[in-house]
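Asker: Heads up, there are several structures right after this.
Just so you know, all these numbers are worked out from the coordinates, no wet-lab data involved. These figures come from a predicted structure and were not determined experimentally. Cβ atoms are built from the backbone, for glycine too; each structure is taken alone.
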Structure P
Amino acid sequence: MSLGGPRRANRWTILPALSGDAPVLAALHTACFEDPWQAELIGRVLGTPGGFGMVARDRDEIVGFALCRSAAGEGEVLTLCVRQASRRHGIGRALVRAALDLAKARGLASLFLEVAENNAAARGLYADAGFEAVGRRSGYYRNASGIAVDALTLHCSLVQGTPRAISDISQ
């Protein structure tokens, strides 16, 4: 699938993320996460060979985005967020599907991502999309009160016949 044209669902549209979107994406990331990414970093990812992303627009407003990168035939979802007021409307699901479709179109064999072990909503979203846990990073995230939370490394194969779960590795 090409993200060259808009992908319409409900009132929102999935479009390619542009480096000029970085300030808006950073503000949205700040609203969604305790450890937000700055616009400069988001712009660098989008401007780097292998960097790609997609935004969900509700009319003229960006309400969600996914940011990814690829190297050596594999991809990684670096971050995905949806504005609080826009959640539970399928936007996150559409962004994950668009990331998978774009990764396939780029010829990638698989996508990886990391998710906080205690983020049940995100884990369910990724499991529904075909991601499976293949590893764990102890204490990878820290919440505002300093409590460490493990990250689960998830994998989704984009090639038919390839085993999806690699192993349950602890790091």
Structure Q
Amino acid sequence: MWILIAGIVLWSLAHLFKRLAPSLRESLGARGKGLVALAVLISVVLMVLGYQQAETTHVWGRHPATVGINNLLMLLATYLMVVSFVKSALANRVRHPQLSAVKAWAIAHLLVNGDTASFLLFGGLLAWAVATVVLIGKAGKPALPQRPLSWGREVLALGLTVLVFGVIAMAHKGLGYPVFG
């Protein structure tokens, strides 16, 4: 479990570095971006290895209702992530679409993975996303950019969402994680 915990802590600190130590981060300049990227990469490796190796206790299992809710939340998470890149109309209304996507993703996975390793991984990343939104909010709220409605961007966002969701579902199935059952 310590490898998993180390990965979650490193992920959180790397992503919060700019907010928790802005002077130090600024003094590192471009080199700081590389260090943060390296820390994030190492944290992902630690989280994957730690999650795979964790001895865990099961509290609850999958249920058809929670699988359905999970899939809907994952579709929402995928859409929010796509929106952040495509800059569709929803980006005008959601202040932090990527962090909202992480929160939806974490909650979805907690619904269907009722074991202590999942509580740490998905609960830890949920806590990180919530803390990040709080810290950003305390720093001040700039106005959301207002882009005109573009049906092309909307169709692109929906199409990419379906495509990315399908790829994620196939990857999960290929790794042995049931998606729809």
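Asker: Ranked on FRET efficiency 1/(1 + (r/R0)^6) of positions 13 and 109 (r between Cβ atoms, R0 = 25 Å, to 0.05), which label among P, Q comes first with the largest value?
Answerer: Q
Asker: Using mean count of other Cβ atoms within 10 Å over residues 53-60, single out the structure from P, Q with the greatest value.
Answerer: If we compare mean count of other Cβ atoms within 10 Å over residues 53-60 over P, Q, the biggest value is for P.
Asker: Looking just at relative contact order in percent (Cα under 8 Å, 6 or more apart), which of the labels P, Q belongs to the structure with the highest value?
Answerer: Q
Asker: The value 0.05 for FRET efficiency 1/(1 + (r/R0)^6) of positions 117 and 149 (r between Cβ atoms, R0 = 25 Å, to 0.05) was derived from one model only; which of P, Q is it?
Answerer: Derived from the structure labelled Q.
Asker: Let me ask something else about it. P, Q: which one has helix-only ellipticity at 222 nm (-39500 (n - 2.57) for each DSSP H run of 4 or more, over all residues; to 500), as calculated, at -26500?
Answerer: Working through the options, I get structure Q.
Asker: Could you tell me which structure in P, Q was used to calculate P(r) over Cα pairs in 10 Å bins from 0, in percent as 9, 29, 37, 21, 4, 0?
Answerer: Only one of P, Q returns 9, 29, 37, 21, 4, 0 for P(r) over Cα pairs in 10 Å bins from 0, in percent, namely Q.
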